[in-house]
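Take a look at the structures below.
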Structure I
Amino acid sequence: MTTNLRAEKLLIIGLDCAAPELIFSLWRNDLPVLRSLMERGIYGRMESCIPAITVPAWTCMMSSQDPGQLGIYGFRNRADHSYTRMATATSRSVPIPRLWDILGSAGKRVGVISVPPTYPVSPVNGELVSCFLTPNAQSQFTYPLTLRDEILSWLGEEFLVDVPDFRSADKPRILRSIYQLAEQRFTICRQLLKRQSYDFLIMVEMGVDRIHHGFWKDMDPSHPKYIPGSPFAHAIHDYYQFIDQKIGELLNVIDDNTAVLIISDHGAKVMQGGFCLNDWLIREGYLVLDEYPVHPTPLERCQVNWQATRAWGAGGYYGRIFLNVTGREPQGIISKNEYEIIRDEIAAKLLNLRDHRGQIMNNRVFKPEAIYRQIRGIAPDLIVYFGDLDWRSIGSVGHQDIYTFENDTGPDDANHAQFGMYVFYDPRRIRKTACIEDITIYDVAPTILQYLGQPIPDTMIGQCREW
């Protein structure tokens with residue numbers, strides 16, 4: 001049972017990487033603010049994009065476009081068809097308007113805080129604070145420019161772009177920085193809400209992601225590197241409670257004409273280990289080196305025999321495989337007629353891979369054209385979820401085995417999971433709580449536009465949900 005009244009404004013609190021399994025197991029007893037919202041609203045899991053990673057997921061959410069349409073397949077993407085040149089995704093990589101652009105063009109006042117990717121900053125009809133891709137605290141991280149000095153006066157300390165070196169063994173320092181980062185973002189959001197009325201305001205808090213990657217093994221007995229009796233055993237639990245408190249502080253400064261959406265771009269899960277993708281490609285004869293390294297070495301520092309190489313890969317939370325195609329890559333050797341044969345051959349081998357215990361890994365392999373509506377930029381030839389994201393893709397070479405339990409980019413306890421979460425609450429609507437889980441990341445933007453009474457662009461691929 002619902003009323004027809006709807007709030008006219010919307011506050012979105014993005015919790016990067018927030019895991020529905022944790023939220024929904026803690027909310028009844030340990031997260032009173034979220035419990036209050038869930039008991040009077042709707043909530044559930046939300047399926048992310050493929051790949052389920054911060055960049056491009058927030059842009060998929062805010063545009064209702066898939067990574068192929070955006071041409072953004074990860075934090076770093078091939079800049080051209082050379083073998084080693086990669087480019088970091090930035091705000092300039094986004095080819096279409098996002099929600100705040102659409103609403104701003106309609107005359108709505110917007111606030112945008114730390115949503116990836118928003119650096120370099122660009123004008124909005126309101127205020128913008130850029131994201132963790134900002135190079136450093138000396139960069140121009142706000143629009144308008146004068147907002148930067150105001151923020152520094154509010155904080156009374158250096159602006160944290162991100163948690164510095166969050167993949168390291170210095171856990172006490174990382175934990176302090178995670179709290180400091182969150183405190184700063186919530187302070188900025190609270191100060192802006194106190195002084196200005198927004199039709200639409202979104203902030204993204206990155207600390208949830210950072211604490212998962214840094215402290216999951218301390219919490220979870222199923223983790224292969226679980227630390228019984230760790231002094232950080234409750235770090236994630238306590239941080240979720242801290243974030244719940246901070247959400248409550250924001251709710252105290254908004255009026256009853258503002259709806260609230262708490263949402264994550266993807267989830268998190270135990271990282272069982274790393275699959276050495278390029279070592280496997282060498283073993284299978286697809287990647288040929290002139291000399292195999294003595295120690296683990298990034299592929300770009302190896303002497304690759306490109307005239308004999310048919311495929312190579314990239315590391316990260318998911319795997320990317322690129323084929324060396326005649327007429328496309330500088331020294332391509334795979335003909336047009338061989339392309340699908342070799343791509344299918346590699347995919348079949350990956351689907352039948354077994355883990356270090358001899359069990360089928362349960363890999364998922366995707367062809368971009370099968371999951372995206374369009375292919376912009378330079379997409380991988382194959383996208384791979386090792387162990388359905390239980391395993392990380394290791395891009396370096398020289399591990400002597402195809403399985404490793406050390407991350408080549410620094411300590412990391414968690415991988416991303418395909419499902420994030422959402423909680424939506426409208427103070428002007430009386431309803432029974434409902435768990436609705438058939439929503440995808442692409443449904444968010446059109447649903448918000450419909451909710452705020454705005455037309456939905458034909459380019460959006462998601463469905464409108466009844467919020």
Structure II
Amino acid sequence: MFLKLIGLAFVMAAFACNQTTESEKQQPNVVMVFLDDAAFADFQPFGETRYPTPNVSELAEEGRSYYNFYVPVAVCSASRAALLSGCYPGRTGVFGAHGPNQECLDPQFATLGEVMQQNGYVTASFGKWHLGDVPDQRPPARGFDESCGLMYSNDMWAYHPENPDHWGQWPLSYWENGEIKIDSMTPKDQRNLSTWYTENAVDFINRHNDEPFFLYVPHSMPHVPLFVSDKFKGESGLGLYEDVMMELDWSVGQIMEALEENGLEENTMFIFIGSDNGPWLSYMDRSGKTPYREGKGTTFDGGVRNSCIIRYPGHVEANTTSHKAFASIDILPTICHVTGAPLPENEIDGKNVWDLITHKPGAENPHDYYPFARHSNLEAVISADGHWKLHLPHSYRSLDKGEGGTYIRRGVRGLQPDSNLAEQIRRPLTYTQRKIDTALFNMVHDPYEKRNVYHRYPEVTDRLIQYAKQHKEKFYE
């Protein structure tokens with residue numbers, strides 16, 4: 001009898017061990033692709049593109065497309081900090097685009113990489129970092145086991161068309177796992193960026209197919225200067241920007257294929273965020289198209305509304321769309337909910353919006369509003385349901401119609417008049433500064449922010465003004 005009990009205990013222990021192993025295997029992988037300076041309508045199904053984007057379209061068919069996804073600031077570093085920390089810019093102090101040898105996201109604010117790493121995930125960041133170019137703020141120090149890419153924007157180099165002497169003081173280096181692999185990027189190197197990020201992502205999936213992973217792929221493109229590999233040069237037949245978008249679509253397809261080949265499709269939450277902010281309109285045919293007002297660097301929807309797709313078989317219904325509003329600050333707490341990871345010890349501003357993402361009946365956004373800032377100025381707030389948007393009085397940049405994006409033939413150090421680099425590097429148009437007074441827009445009936453209904457809905461206006469006042473008092477005073 002005693003031996004039987006011992007045997008039974010052994011079997012039960014083995015069963016418990018197996019159960020734990022099976023439970024661990026069920027932890028979902030998370031893949032997040034994040035583009036730079038793309039536009040809302042650059043991919044199907046969000047726009048009718050003249051070039052094919054079959055892989056993003058397939059991702060949308062297998063998941064849900066979100067048409068009211070917002071970022072709190074329409075500029076590089078600030079948008080990335082909000083996504084990876086779950087914090088508003090007013091909390092972290094990250095508002096602009098940080099350059100070489102600069103601090104950015106303070107280590108007191110945990111990143112999504114750190115949160116996932118501490119929950120037993122193997123983590124990777126392949127692409128543009130732009131959250132601090134000092135040792136304790138680079139990817140290896142911020143929760144990423146593997147990493148490669150640029151520490152800041154790909155235009156911060158000696159070939160910058162407007163300020164080459166300034167950016168020429170620092171080399172644009174390519175890093176791998178905390179070490180510089182290419183000291184100073186050349187135009188030829190830039191052509192390989194999208195390919196290198198993709199190859200590293202596929203290799204990472206192949207090597208870590210038996211353990212939970214978080215894969216973050218923040219592409220450098222289509223931030224100017226635009227570069228594309230030889231395999232996509234001229235492929236669209238429309239122009240360089242369109243070639244770049246086709247290569248980015250290819251990248252999404254390569255990652256999807258790697259997941260499928262490793263049998264990970266069903267157990268992976270794939271998040272595609274079409275851009276960190278709206279298009280850089282002053283570069284004309286070197287920028288994307290948005291149906292919304294203005295673009296990058298503004299708090300109009302052309303700057304802060306971006307496309308988003310989430311695929312998670314068995315959890316997010318396939319081939320569906322959503323107009324529920326949520327924001328990049330909500331990604332971190334939502335992923336924590338899905339994966340069972342604890343929230344950061346520091347206070348965050350994002351909230352778990354999984355019920356909204358999955359369209360749970362009766363689900364409501366847990367926020368009251370979302371704020372939008374430019375630099376360190378709060379300029380607008382939108383109701384959490386995405387219905388009403390209030391602009392406080394502020395100035396903004398707007399692009400006058402006219403010819404632009406002219407080829408650079410002189411004035412850039414190291415660039416000869418007949419250089420092929422002139423195909424990539426163009427001098428942008430000059431913006432006109434305009435002003436908007438207090439304005440209320442009904443984003444359901446007027447998503448292009450054209451008709452100010454400030455006086456017709458005084459109660460709504462007052463409510464949003466109060467939200468703006470509360471936000472200012474908490475984060476800016």
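Laboratory data are not the source of any read-out in this text; all were calculated from the coordinates shown. Just so it is clear, the structure is predicted and the values come from calculations on it, not from any experiment. Cβ atoms are built from the backbone, for glycine too; each structure is taken alone.
Ranked by FRET efficiency 1/(1 + (r/R0)^6) of positions 33 and 281 (r between Cβ atoms, R0 = 41 Å, to 0.05), structures I, II are led by II, which has the greatest value. 19, 14, 8 is what came out when semi-axes √(5λ) of the Cα gyration tensor in Å, for residues 305-352 alone was calculated for one structure; which of I, II is it? Source structure for this number: I. Could you figure out which one of I, II the value 21 for relative contact order in percent (Cα under 8 Å, 6 or more apart) was computed from? Traced to structure II. One of I, II was used to compute Kirkwood radius over Cα pairs in Å, for residues 209-320 alone, and the result was 18.4. Which label is that? Comparing all candidates, it corresponds to I.
Matching task: 2.9 is the computed value of distance in nm of label points 7 Å out along Cα→Cβ at positions 41 and 73. Pick the structure from I, II. Traced to structure II. Could you tell me which structure in I, II was used to calculate mean count of other Cβ atoms within 10 Å over residues 57-64 as 27.1? Going through each structure in turn, the value belongs to I. Quick one: FRET efficiency 1/(1 + (r/R0)^6) of positions 297 and 313 (r between Cβ atoms, R0 = 35 Å, to 0.05) came out at 0.40 when computed from one of I, II, so which one is it? Going label by label, the one that fits is II.
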